[in-house]
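Structures are listed in the sections that come next.
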Structure I
Amino acid sequence: MTAAASVPLKRWQATIIPLVLALLGMLGPFSIDTPYPGFESIQHEFGVGNAETQQLVAAYMLAFAVMSILHGPLSDAIGRRPVVLGGLSVYALASLGAVFAPNMAVLIACRVLQGLAAGGGVIVSRAMVRDLYAGPMAQKLMSRVMMIFGLAPAIAPIIGGVLVTSSGWRSVFGFMTGIGVLLVAVVILCLPETHPVERRTELSVRGLLRSLFGVFRTPSFHRVAWTGSLMFGAYFLYIGAAAIVVVDLLGQGPNDFWKLFVPMIIGFTGGAFVGGRLAGRISIIASASMGLAITITGALTNTVLMSFPALQGLPWAVVGPFLLGFGASIGFPSMQVIVMDQFPAHRGAATSAATFLTLVLNALGAGLLAPVMARSLFTMAAVGLGYTLAAGLLWAWHLWLARAGRVGTAEA
């Protein structure tokens, strides 16, 4: 299928746009993972403990989730580029503020501001994929974006470790400031507007709320969106609690985050590659189901392995996360496309709503479940298994309703 672009694309744009969209998508996980190696230094400088530094993750993610509910509908009303550029600009300023934070309260406040702004690029970039392409091409591009996006959790802590070791934890946020400025320039130069004026919705509080309400009141949206959120959430548990997993449970140092993240990202990018190859060869429903089945298998394998104390270390501790990433990156892009196809006139709102559910789940996992999961790797594995089994039940329910003719074609 050929691209269905809202504006004509030059050849170089068609080549570079997937990379640009992936870079925008990477900003979310990159902002979570880069500061991890600096947590110990932050604790020493500000006299706080592990619970307080873990709030740097939870505060960012909760703020991201709160604002994510507006980024998509706003982009439906005023266009994609203004929302992306505005978010990136505020993100850069918030990162600069974190460089000079005098205490923990100010640092957390800057992380909140980062979270409020980052979704402008992360969320809207997904809607832009569906603006430009349909059917298997949209699925394939989403998988490519996910494959590049998946590199962030592996690269970020390595970069963070080098920066913390050489220049201290504040240099991490200086680096993030530079990333924000660079992305502003890249978007201005390379990314066209994909949502033309004639397709835009009403710019008003009433209009934004109406589009969101239309999404949230649709039962099939919740079944598909929660399935994707829980499937991805089982994988993300290990990203959100990486500092606890690597340092506390595995007994590694601040430069050893790669031992967790590299296997996870190999699985994630490998699954995204497979998902892209499957696009057009099997249905999008089959692709989503395959990814979910692999994720459940990975969670079950992880739980069995971690039930043996002798195996609660490397390399066995990363086998489960590897499989979780492989399955999630096959199924999650398909779930995203299915969600957006339910609301062709409100893709931004649908993306925001689905992302909001994912982020709230992940933020609760990082802020509330992480201290509980810190008891053991088995506890983490059991929580992940619970996530995937719940996802499986929701997806089975959705497919049963679809086969019974109680879900429309666009919703199925």
Structure II
Amino acid sequence: MCAQDLKGLISQPMRIIAANRFYRPDHSATSQILTDLAEALVRDGHEVTVITSRLGYEDAAADLPKRETLDGVEVIRVWSTKLGRAGVFGRMLDYLTYYLSAFLALINVVRRGDVLIAKTDPPMISVAAGLVSKMKGARLVNWCQDLFPEVAGALGMSWANGPLGKSMVWLRNRSLKGAALNVVLNENMKEHLIAEGMPETNISVLSNWCDARIRPVPETENELRREWGLEDKTVIAYSGNLGRAHLPPQIAELIQRTRHIEGLAWLFIGGGKGADEVRRAAASEEGGTVLFKPYQPLERLSESLSVADIHLISLAPECEGLIMPSKYYGVLAVDRPVLFLGSPDGAIARDLREHGHGVAIDHEAPESWRPAVEELLASHKDRRGLIDPAWGHAGLGEWRAALKELG
């Protein structure tokens, strides 16, 4: 469903309540895009409240205020346990306690006619939000950053493909069917939900985006490139979380097959369990340049992303239609070509073919990787300017337009 199809659902200035486990000042991807949207909606004249946790994505022990107003957005941080991401049990308990606290807060805050935006952190929050919407007469908008529990099953968690997983899919689908609108990130996700029996009329494809301050930084002005000793290198970078869905074994093999290409440097910025695996593999062999750097602060993201001549993005094929790598939008915003590792039929691979701003390599054809990398290294400068960096920011405008049309 496109924006013009939504007219009549909501009118004039709105009361909008959003639920997500992380919000500003946290720098996780879901936090950043929700912050951007919430603050933009306030500037558009709407009243916005966010129900979030007191946790930080990278710092579970963060002590954030219980309640504050940030750039016009009322932020209510509810209690949850703070066991963090170290183990499955801890994460589950953090999820469950946030569910309960967020549900109680939503019951207290949501009124008839409000718009309730439910993201997907924690998973299945649409179920609680759907119940509140029904009880209070609000209109539910599900913002699907991923499709759970299918993504858990795709990553090898057997319970997600059994009776428990099927029950969770049923509950999730019921909450989506009762929503005014379900927002997904690409056509593959839309097709997955339609196959699950979701009405096409309440699904809209709206892309994510990166921070509006991210822009291309020329090599001659990029202090980070000099600080990291990469002035005389051609850099392929992976920026952001590198998890199980991002093919760490294949990335390690890709480095092994290409690390001795003259003048090439591999750069990994961020973290994740997959990054540890790649680091160990890189340390096991000598030669070439492979650097690892921590997450960079928001004020240095333009420089950080622009250090790369080429950006690596990867996704396990079984996760296509279930998640969409958010790093893609930052890469677009700094006008860098993409080397995509995954399914040649995936959403990003199709986009690269359509617009010509990168190359997709098949995760199952490692013999083709080095020639493809060498081709991209030879042509990467010619690919600059093939895509408007504004595309990396376009999703925020799509959301604002869609909500405006809801009036």
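Calculating relative contact order in percent (Cα under 8 Å, 6 or more apart) for structures I, II picks out I as the one with the greatest value.
If mean count of other Cβ atoms within 10 Å over residues 307-314 computes to 24.1, which of I, II did it come from? Of the structures listed, the value fits II.
Could you figure out which one of I, II the value -11500 for helix-only ellipticity at 222 nm (-39500 (n - 2.57) for each DSSP H run of 4 or more, over all residues; to 500) was computed from? Checking each candidate, the match is II. Kindly point out which one of I, II the value 0.35 was derived from, the read-out being FRET efficiency 1/(1 + (r/R0)^6) of positions 75 and 243 (r between Cβ atoms, R0 = 25 Å, to 0.05). Source structure for this number: II.
Readers should treat all values here as calculations from the given coordinates under stated rules, not as data from a laboratory. Source: prediction; values computed, not measured. Cβ atoms are built from the backbone, for glycine too; each structure is taken alone.
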